[in-house]
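Each reported figure results from applying straightforward, stated rules to the coordinates on display, with no laboratory input. Treat the numbers as computed from the prediction; the structure is a model and nothing was measured.
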Structure I
């Protein structure tokens, strides 16, 4: 790792023969050439302005960009005949031109861009970059924009650098010999900043869900934007987190300040935040300046599969525009309209999924266009590109929960994704899934019974053995796990629960436990989870009946887990939920010899009355 030396206070004298002004520098650019423009906050604004002012002399200039922060003055319709933009990532400033065909977009994984330059497939005539002033060892510094800029400087024929004292000097691969630069243009001006709005309630809920997938000691990658900002808020109580990500924003500072980030459990680059570029506020740029905690590495390292896959407990968090019910993910277009770019989504998703203990996460709001359309769809919009095919996707997160897709069947995927779609689109998605053959026809008859319960139903119980059991609302995707639990029960447990010798549990019976309209009725399951797979070991719930505002309650615990207080805990939890829902009371019925169940009902914490009725005991519990 290169450490910045002291600044050379006499550099303008020492390198006087290389120094010029912006107007003279861009006059070295000739019509028909390809010009690379540095990324993010590294865009040399003084050189861009000079190039714009010289547009009358120029023609057929191809401007190659990756990610431009803020406005790009060259991206004007009236200049499209002079400057043809070729971007690897469609941002606000170029989107209208790209979508109208006046600019071009190259879909490519971030890790592959340097190879375009070095192989000669995309030869660069000129690279316009921004650097810090030289140090006493004769090196300038790429600062907050190393990524593919490093490769561009090694492969372009002419390197023009805006030398800006406002550019931080960073550690890692940022140092560049002065003699690798052809022209230096001293020009001090503030770096472009990107300030994010406060997270919305939807983003906040997404962040909360994603945070549950990040264990202590994890190494995290996350992009810029509101999802990352929201996740960080729920990570401050974690321990020994590490960072290996292609970009950082201000949110990383809050996480570091909380003490959650130490990097001590990283498999590579222990104790160091590894990134390739930074984009945020001046606070961020000041924080990374000459700070050995941050290592700015080239894209060939940060996004490399073999680098990422070596990180244990790697968690990659990326966004998407659409996900279909089979798990296909679109990240760069809305139908045929290109909207963003591939970036590092595929790089990090693929490698993270292959890493030991890795978790690859796609996070997105459930709706777009102010709630008018669903981002979870039966089929991707016509013209949409598939960045991640259905076999590559692991976790999908919306504000309504987490769907784990890897290794799941099409039916399981469809049900899981419908369960985290916005409620107003779930019935439509269910019918479309049945029509497409993704789901069994009889499931389509349950369109009014796929309302997932609220967060208030979620709780947990720590047994004396140290085993943690999580209780949450039952979901349509639980039907296989519930079926497995039911078939594992002893004959006695089945008889006591169903008051008959049930031998089979077909879908029409299982639906009573998993396809629930939980706006009215409630079913919760107790699960053991490793973050990817869940085992249902208990379930209980109540069904609201008649007009008396009472509900009938019942629950069941797998044989090996009985006698450990799970039934009592569920009873008390469900009674509390029912009371909060405004119910007047609960009823239950047990066999006369089912003494354990009767004991649980009597310990619910409310007034209980019971009466014998032949072979059964009837209980009334006033709430």
Structure II
């Protein structure tokens, strides 16, 4: 199926309108090779032999010079170090010395983009009927789509994204070369910041390592500049492709990002919280985190169940955060080098932790008979490839057959690869089926929450937030009720700040990996409608609910409600429009809470761990 647009060009629907590609199992073809040997290596060997013959004909001096030249040429041709030929290392070193390696992230919002994609600009345009950003560079135009609802407060069951190969347009109509790239990032829970302290050990007991603390999924849609395609044609093609992708991905939300959101997403995925972004030969340093990148060299056998879940397992590596980018499409405007590529980036606070995460990655892949290549000298390329720009790490082999990715993996088999859009967040408890009830307490925008219950429940939420790497500030009129908890829950370098009412909270802004939780336990407070920074949550604690709290409740993004008295439940129901659901707030067990936002109500048993029970006591009102 094709769609006609202005200008007489037609643009295809996605692979037969969303049908699955057939799983054709083919053997990879190595173009530019002879019995597995590159033709360039054969030519270089012949040149070395010719040089020796010419040198021999010119006497001992000529022979010595020719022999030296032949040795150097053969070494560059046949010497293999850490998975690469010497001539490949030479090319890498040449590119490394010829580019910029550092930029201040505090200079402009687009400073990081200028480093990873020199010459790229961001312009506002209309895509699929919505205002959105287009990232334009010398090779193409890219739109960025957010998958799922990162601002949603109640995380539902984890979904899965289709393979980027399945989202490429079919080849039955004229269209510009295009690439689809899926970028997934995740941070484990408990976080590295929580270390092995009380919050981390307790949260590990609660979740058994099944959940991520933070995750995000982005789709980059890129059309490449090619002969015969003007900028206007490319924009129309990009808009049509984005519109069809939004339909194809339903019911999973797919929202094109605007200029500020796109630049913010690039900064969040790079973990650029300010300071410098700097590349060295052995890695990267961005936003205070050491990072290293890898390219997948050999795919696992995706007919095996554990291999199908390899992406989810990589995202849970013991690192501050791990990012995986899976791309499909041509690497050049010719459209003849279509390939599938996978790039991995690991971020950690120090070299020792980064080394441990790297070893874990290699062991994980080796168990599945897969392998990666560390991108020493090319880590800036690896960073670019793991940001939602649709740009791969290296040129494809010219003439490579359609969608035979690195290692010769047929694209049809990628349909078996699980690509999770995770339900990451803070685990509040479990529902009646024993499944986790998860709230995204920390989001790219400010969050206002109201807890109707007691101090113990607030301490439970604070302890679990600390396991996600959150800094906690408690403003309270009853410090004696918080002092034992603060003493027992604090971890080295992350102590809980307790301040009296009326004092301004002066703390650095939060980030995706280090959010901020402000607990207000000061009695009735007025509703705060002032805009605030993202990754920051204000939790108002109220022992009971009165008419003085109605305004705060209506403006809150999230409510946590312990069992209420009948009069309280009636007032809460009238304030929030809960109808008959409000009566259940008087009937739930003492160890349960109602989790309420503007869209839904969830019921959760708090599932207190032994550590929480010893530190806090029963979380009842």
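Couple of notes before you dig in:
- Taking relative contact order in percent (Cα under 8 Å, 6 or more apart) as the criterion, the top-ranked structure out of I, II is II, with the highest value.
- For -9000 (helix-only ellipticity at 222 nm (-39500 (n - 2.57) for each DSSP H run of 4 or more, over all residues; to 500), calculated) the corresponding structure among I, II: II
- Read-out Cα Rg over 2.2 N^0.38 Å, computed value 1.10, structure in I, II: II
- Top of I, II by Cα Rg over 2.2 N^0.38 Å, for residues 342-573 alone, largest first: II
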